[in-house]
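Next up: the structures, one after another.
Rule-based calculations on the coordinates, nothing more; no lab input. Everything quoted here is computed from the prediction, not taken from an experiment. Cβ atoms are built from the backbone, for glycine too; each structure is taken alone.
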Structure 1
Amino acid sequence: MLKRCFLGLITFVCLFSLSCFVGCGDPEETDPIVIPSELYDTSQLAYDLSDAEIQELMALDVPTNWEQTKDRELRAKYYHANLLKQFGNIPAVHIVAEHERRKATASEDYISYTLDESINLDKAKYILWPTKHNRDNLERSLKIKLRRETDDPELFAKLYREELIEQHGDIPEVEVVVKGETKLWFGGFRFPGDEDDYVAFLEAKYALWPNDSQLQRLEKYRKAQADGTPFHLVDRDDDN
């Protein structure tokens, strides 16, 4: 009886130890990324529009079915007037409306924005429509800004890993790219010495973003590695 109890106690202790071992992961990987509160500040949002332009928009006779207007620029103007009447004369209204105007006048659907412009647009959308979707978009933009401005390699890697996993899933190539980009941002690859790591980095980048430019660069360094050409002598004009 005593022997059975002793064996049961050993089994319990082993199972308890195993559960602790399995349940305790790396705290650095589970800690949430905290975005500084000042990055969420919307008090600096601004957009200059004259009183005459405001009055013109307020006086505009917007049809009920304005969304079906074929003239893209006129439709954008109707949209602006509609937002103005709905939310009032605030910067967020004009920033969102300007986005629609730029879409209307663009030759293609794609519009180029700086990161700060994108953040201001995301902030404006969240002010007007405080949904989880808009909050997530704003948070995503702020994390990109935080990643680009941080001088902490660990934070850079953590932010970039989260960003890439969201885009591509938790696959091995993501970790290779994260390590490579972190190295590039904080010191760079060193040749001779890092040739294998650099080629692996290029291979992973091509796996995530398979385009001609990535492939050309990968093949160039693969050839240099096979030929024994020092990487610092490789033409880097088309590197990015």
Structure 2
Amino acid sequence: MFTPLWLGAILVMNAHVWRQTGRSLLTHRSRWFLVLFPVSAVFWWLFEHLNRFAGNWHYSGLVAGGDWDYFLQATLPFATVLPAVASAWHWLQLSPRFDTRGLPPIEVPLALAWFGMLLGAGALAGVALWPDALFSMLWLAPLALLAGLQRLLTGESFFAPLARGDWRPLLQPALAALACGLLWELWNWGSLAKWHYSVPYVQRFQLFEMPLLGYAGYLPFGLECALVMDLVARALGRRGVWPPGAQ
């Protein structure tokens, strides 16, 4: 049921933005938006692979006739992750409450890209060796890797606006992922086929199935989604996903 739920949510968010602005990702950036679906499936399968080492979540209630049946059942909802976060992000941009310009500027030097990639790679290796101690790196290490990769491949940083005191590319996608995360957890809570968490040190005070502190993981995850979206846009020969006018 997750796939039709999220397809409906994606359509509703795009329809709302289109009604307010006359534009939406689905109608005015269709090629990029549709490519996000298969990219999203691959993207989340990578997290499933990382979770084989960390063991932070597992599934129950799945009825599959074999490996390929399971793969198909899992891939369809995985394919909605990036489009959902992109749609929520675009929706948040309509609200002046999420205009975070004017905050203190932060420079992002090129050397930090190399350092981030090395740190991210080392942290992911550490998750395999010490999964309980470094479980948070499941969400933080890919961010360092992707941010460094994006900077080195494109010659510019997705977070460059921070140097001008514009924090929107940092805060808006993070909040968009958190908003989607609340819906993911809500709909999972009442589902027959569902996931369960086993997170070291914070496995208490749950909201739905997720421990409260676990929701913090959606914040870096939103930035990872934004970086992947940006790389996809550039691979298609388009401008990146920032500034908002590029969308």
Structure 3
Amino acid sequence: MMDFNSSSSISGQIAALVDAGMQRVRSTQTQREYLGASRLGASCERALQYEFAKAPVDHGRDHDGRLLRIFERGHVMEDCMVEWLRAAGFDLRTRKPSGDQFGFSAVGGRLQGHIDGVIVGGPEGFAYPALWECKCLGSKSWRDLEKNRLAVAKPIYAAQVAIYQAYLELHEQPAIFTAINADTMEIYTELVPFDAALAQRMSDRALKVITATDAGELLPRSFLESTHFECRMCAWQDRCWRNTP
């Protein structure tokens, strides 16, 4: 219940209303019925399986309004980056003539992925066509990416790029990965060569998750202790560790 007593700040009142509105809208959105390729690089296969099977998250683990706003910020900044790249002379395509996103479907539609875009031409010094993926990150995460590069700093994004390059046959040229620093608006760009081995591992993982879920088999968790930071951040921590081996 929202608290509108006299001691509540105007910020708290507005935030509570906005949070409730965003969560209400989210609750009306159709859940996807497939395993999202963008999630295949998740650190734990069991968590990925819970997500695919739409297992209810633990009490109090639903996305709150603040997190939903962070997601929305990412969409808004991606749209900005599209306009900036086009203004810079890149021929960036984000939709088919039909208006649908570019993407792929495999395993009878149970594995799907939708890409941010394809750059088919532009300034000299780049190879085309190239997969384009974009993220918006907080300063700490962005600095880590700048220092350590995609494969080390953000393996889940590296896996996403590899699987997209493979299934959309955009593997001949390096992907162009951009990341916007949400605090300073700096732009990081990395050319990401196709990693065939990573793409194969992710494709195999998708089949493993789908097959195990169909068979009612619970995949092993990736960590030995429930106090591991990945487990503490997991929406299914209690479900995973309660009454399960």
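Structure summary
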{"item": "Origin of the value 1.11, where Cα Rg over 2.2 N^0.38 Å was derived from one of 1, 2, 3", "result": "3"}
{"item": "For mean count of other Cβ atoms within 10 Å over residues 35-42 computed as 11.4, the structure of 1, 2, 3 it came from", "result": "1"}
